[in-house]
Structure I
Amino acid sequence: MNTREEAILYWIIIVLVLIVLFGRKNGILDSLLDVIKYVKQLILNPISIVILFMNLLYLTLIYFWTVRNDLDISIWYIKDYLIVLFFSIYPLAETLKKLNFNQLYREKKAELFGLAAIPLFINSSYTFSVGVEMLLTMMLFFLSVIIAVANSTEETKNVERFFNFFLMVIPLFMIGGAFFQFIQHVKDILTLDFWISFGLEALVWIINIPVIYLAKQMILIEKKIIFSNYKNQIDTYIRYYIKLLIRRVKFWKYRNLKHKLSKYITESKELSAVGGNRIYIKINKSELPNEIIIAIISDAILGRNKLTNLVNQREKYPNVVELVDKNNNLYVLWQDDFIETRFRDNRIDDMETIELLSGIKVRIR
């Protein structure tokens, strides 16, 4: 643990002690307890459990690998591993639904392997004494608060500019001090610890790419679980994903029909539905052959949307897919049977229908 991390830890302890001693009267202690409850709920979420379990597995494998190869590696690297996990990878959870892996790869490639990674690593590794770091941390905090307050009104803009100068000077001072210390300890580059510290963040990101992908798939179907009759736990995600795989197998042969299917579609849009979304498709015919119906509906069910050219903003996998004919009459309806029956769309229940593949219902003319 370097002195900057020690300084931050000491400030956290000091703030927590002050909250416990003096925060009860003004409700700060209750707010802190609410934050702790929220963190507990977040950790017990199935998606978080999967992320933590996978990383615990990674750490176990790394530990046994180091023992097997007689590598003398400090256990403090676990702390660095967890910092990257919780403060770099976990924040992605908010944007996982719309995450573009190609864009993420480009950003992280530049961040972790570009030239800018070297000064950032030096600045975070070569720090001042604990006392100086505590002082600098406190100054940065108060400057940030003052600037945020000054920026709220037009009359205090000059105050904001004045303190912004110091907010830029302090980090430059910290970077300069870090490079000075690095030059004094330049022989560190010949040690294993230096290169482990330098490459640890990149390693954590690389081995967590499959975890990020898995978490994204879970988030895409999370609302399905919440609006189903099943509990929000890991085995329910597995249950739904198996159903999704079965659908993909059933619809496989309809992916590349020789017909140009998009020519039958005159309008398509994404609408809201309880627990997710509803895909509305209008065709320019009174009726279509069953195989074309299955191809069009399955394209929407599986979230491909190659025929409709939709970009789902609510959910990837819809709860309802409806197809209306050229006269605006409901012609085909599919709804996900994983959702509770009380949330189902019953418009077609009183109509005479035939059922095609995987619950696709077609109104009989």
Structure II
Amino acid sequence: MRALLHDTRTGESLRELEFTEQTSWSAAVCRADDGSVVVPGYTAGSVGLSNLIIPRKTSVSLVRDDGVCVAAGLVGIPEAGENDDGDQTVTIPFRGPESLFDRRVVLPYPYKNLIDGAGFPVTTFDTRITGVEYGTMMKRLYQQAMSHPGGSIPVVFEPDRVGTHEKGWAAVDGKGVQEAVEDISQLQGGVEWSWVPRVDENDWLSWALVTGRDSAPEIVSPFWHSWTNSGSEPDIRKLAEKVSPEFLASSVFFTGGKDQDRVMLSHQYDSTLIDAGFPLMEVWDSSHSTVSEQPTLDGWAKSRLIDGQAPVKLWSFEVRAERAIGLRAGDWCTVEIQGKNGKPGHWWIPDGEYSRRIVGVSGTAVEDWYGVTVAGMTGW
């Protein structure tokens, strides 16, 4: 694996970084890549580095030996220090482009005063996107943010996709660009997004913004991975399971836009969990203040109630790198658990073949194994 330092605004390669085994990374759909590169001190590679690892001005990429960039992002807050053994290191944390758009506002360029002399909002600078799919709406928000001086990074965008959606943002609301994108992904029928890093043959960093389609909201690759825990050299190891009740709910309240003393409210209820012996669990969601139509709000609440009818089962394990070519969060996989000689393949999880979606991938400087997290619904 290689670690490279880049100029954020151009993607130009500035230096190849030496690193220790403590270097690590993780990637997921609808979440920024993150990780840290740990550079040893008192080496030729650390000379002059303090003048280059400037938060946000520079970025870091981690590239496999086959040229695939597994993770990249803007430099966070570097920390130079030493461990208990007296070894000096510089830790360079990084996070994907979402960290940049967390600090950008939904505004066109150019713009002037957002409020007139009487104190009223100037709607001329509001943003409204119509007649496209949700993924294209996300792209337009990012493109508008990058049209400001100094606002651009090297990125390849998908072509526009015509659709039926429309949405607006008032300039005076100061809505964050990344927050607006996340709001779209959480709409009824919303889609996923992912910033996929790429490093070319000249070591320049760029990104591809990938979004789900209205007809296929999930971002998946052509790869369907199949792994087994059996045989003399199993594909996976350290398989562990946890069951999350975080989304369980029998009663859901969603509030929408407000007009003076009037409040839009949707309440949805299902007694299935209570009938099965669960205690009552309620959800109150007031994050949809821009919703102005009752059917839309009802759809949100119904969707949330459906999601709350079963716990989410999460598996974590490590997979051999040689059996994970093209692996990225969002892929699907089949995990086979197979026993032998009358013994089960796993002491907790029953033998069988399980189709699961990969929701997280991680790794270290040692490329032999990748960490994988998969999710699936479970019964009770």
Structure III
Amino acid sequence: MAVTSTQEIVSEINAIRASLPPRGDWRTKDSREWIAAELEGSPILASQPAVQALVADLRDFTPGSRMERTKRLLNEGQEGLILSLFDASYFPKLSLDVAKYRVLATDGVLCEKYSSPTAPVALAEHSKGFESRVVVALFPENHLDGIQTPTDRIFYFIDKFVERHQRVTQKMIKEVMEEGAFPRLGNAASVDIERASSWWVHLHEYHHRQGYMPIPDYLEAKSSKPLAGLEELRTDVSSMLVCLNDGDLPVDDAALAYEYILAERLLRYSVEGIPRPNYDAVASQLLFTYLIQFGGIALKDGKISLGTSLPGILSNFLGEIESIESVIARDSVDHVKDLLLDFTNRYTEFDSNLGDYKHIPYFAEVKARLGI
């Protein structure tokens, strides 16, 4: 019997996804049955364990239920295959999609000390939805069921991290940073950026699960644009401080990861979503303003310099967030959300006429000048 290739699976999925019912109908019984029947009726797909799991989950689906079979296969990761029906508003091109992946190695000490269900991977053959530039990660709640449990695997597509860093961040470093600000990052090869990216996502997901209001327990409370941005920043600052302070980690790798996380958060995310910033851009706007105000960085003649006090300022910043979130022990979620929003708005600019946050003009100008 001939072995089915991944490319054949991808072609079949692309053919079915081209004729899917409207997205708003996917949770209806008729639409789910149509998708299940199409998958089951394909000789190429029907024998695949991932397809069989998805078909069974689609037929058993009820509002609030979890796609148990599909997610069990993803969590086990034995086939190196992602296949599901996805419905995430911020990934509009993902629908019925499949991807083959290769897991990337991450430092053993890092994984042991900062354990999380993170899977840094490189994509191989994949269907059209995964071509989207914005799909750099896949979260458990991106599936049709919208559910995340603490042990569900989270996939980060590191090849996309490397591509956008080289396409955007490296240009910004050369254009706006004081010379020598990122000594390791400026000379880093693709394999170094891949390694630093893997460190970043591993630490990022670990820190989402730490603190007074961890994810996914408080995912809904932190779902608005400003609070989602603040949560991303909380985890990234926590990760930077680990890289700076944990002497058990390989020194050179930790130093490179610190520079990489700082450059991505301070520079690249600052130009995301212009003219209307997304939650990552709001977070970077917040960080930039905070660091300027307290002397962690300086902006002069269009160039950003890093101050010697930057690590201490980052520690103070994290301390302020933690102090606010600690209030959850004695007050309501809504009250803490108000405090976190007030903190965010102190260092960002909200336009009440637009009903949205504004970009920092400096970064809008940089984006236009560099064509990124």
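FYI, it's all coordinate maths here, none of it is from the lab. This one's a predicted model, so the numbers in the text were calculated from it and none came from an experiment. Cβ atoms are built from the backbone, for glycine too; each structure is taken alone.
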> Which structure, out of I, II, III, was distance in nm of label points 7 Å out along Cα→Cβ at positions 20 and 300 derived from, given a value of 5.8?
Replying inline: I
> Computing semi-axes √(5λ) of the Cα gyration tensor in Å, for residues 108-147 alone gives 26, 15, 5 for which of I, II, III?
Replying inline: I
> For which of the structures I, II, III does the calculation of helix-only ellipticity at 222 nm (-39500 (n - 2.57) for each DSSP H run of 4 or more, over all residues; to 500) return -18000?
Replying inline: I
> Here Rg and Dmax of the Cα atoms in Å, for residues 196-283 alone was calculated and came to 19.0, 60; which of the structures I, II, III was it taken from?
Replying inline: I
>> Given a value of 4.6 for distance in nm of label points 7 Å out along Cα→Cβ at positions 252 and 276, calculated from one of I, II, III, which structure does it belong to?
In response: III
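Taking Kirkwood radius over Cα pairs in Å for each of I, II, III, which is largest?
Once Kirkwood radius over Cα pairs in Å is tallied for I, II, III, the winner is I.
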>> If semi-axes √(5λ) of the Cα gyration tensor in Å, for residues 36-91 alone is calculated from each of I, II, III, which structure is the one that comes out at 18, 15, 12?
In response: III
